[in-house]
Structure formats: structure tokens, C-alpha cells
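So, here come the structures, one by one.
Please treat every number below as a calculation from the coordinates, not as lab data. It should be emphasised that the depicted structure is a prediction, and the values quoted were computed from it without experimental measurement. Cβ atoms are built from the backbone, for glycine too; each structure is taken alone.
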Structure P
């Protein structure tokens, strides 16, 4: 998995590319943690380039969403692929997570 990070007004956007699974989920966690440690409180995960996510990726998103909420930070999802959205819907996380159709909508929600 390749990961790009772009800082935006009021936060940052993370772009993971490829699959998020047990073999690489720690890379994504390191990126999220590094942003939080730098004081960035609003993070968007743009999932438009993610073609597969296993339970470790889903767990990471759920855990970081809870952790962010408890610490007055936000983790939002944007441009979720159909396969990943299907998984989130099946397990009920679509009603818990902040999910936006586009990156722009997710960023605008920070205000």
C-alpha cells in the first residue's frame, strides 16, 4: 500500500492506495498517529484508491474514529469505494462513521 498525505485548511487528507489489510494496516496507523502528534485534529481518509479492506482495516477505522471522538478530534471518510462501503454497511458502521461522498464535503464539514 502506498500512502499520500496532503495538508488542507483545518486538517489533513490521507490517500491510501491499494489494499488495506493485516500486512500493512500498521503503516496507515503510523500516518494517522503522526498527524495527531503534530497537532492536526481533523483528518479525512480518502478511500477512492482502496480496492480492498479486510477486518484489520475496518477495525483501525472504527478504533481511530472512537479515539478521535473522545479527544475532540475528527476522522472522516470520503469517496468510499463500493466494495468498502458494502462492508461498512453490512456491519453497521455506515451509521456510526462520518462518511462523505467527496473529499471536499468532508473538509467542509470541519467548519
Structure Q
């Protein structure tokens, strides 16, 4: 059986690209100087493959951690386990990372801890 194209996956799973973008808008952070309309327009310009990837990553983050901030806290605990006080500059730098980068960083720290 041939694999489905990203367009077919979007249609089968979400119905339309607009429906996928609506679901992603709630999970992603827009740029500080960006309006809702601009944010929606930017997401609509992205390829179906990229939108599906974003949806998969955000689903993993929200299923495992609840929110992006919970993932940031988990990475912070793994990277700085002996920290006496909260490292605000480091936490702010982690908050700026995308869901995918944070998840990759977390998975790398987990694998490193097992060795």
C-alpha cells in the first residue's frame, strides 16, 4: 500500500487545512508583535507536512507534560538538578525554544541519564 501524501493525511484526519490551523493556533505561541489574523495567515502559508509535524510534536508535549511550561520545568530539573535557587535567565532562554527543540532536549537528557 502506498503511503498517503500530507494533503491526504490532513483531509482524512482534520477535514481541511483550516481545521488543522484552528487546532494548532491554541497550542502555539504567536510572535509578540503579531495579530491573530497575521498568525493565522502565517500558519496557512505553511506546508501540510510542516503543520502535521507541528501537530504531532505539540500533541506529544501536551499528552506527556500538560503544557510547554511543564516541559520547560522538566528540562530545567534535568539540566540543573542541584540548583539551590531558580535560574531565571536560563528558564527564560528555555521558554523561547520551540516545542520540538524542548522535546528533543528533554529526550537527550533522559537518554544521557540512563548511560
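Points worth noting:
- Among candidates P, Q, the computation of relative contact order in percent (Cα under 8 Å, 6 or more apart) that gave 26 used structure P.
- Structures P, Q were compared on distance in nm of label points 7 Å out along Cα→Cβ at positions 23 and 95, and the highest value belongs to P.
- Identity of the structure behind -22000 (criterion: helix-only ellipticity at 222 nm (-39500 (n - 2.57) for each DSSP H run of 4 or more, over all residues; to 500), calculated), options P, Q: Q
- Computed 125 for volume of the Cα convex hull per residue in Å³ - originating structure among P, Q: Q
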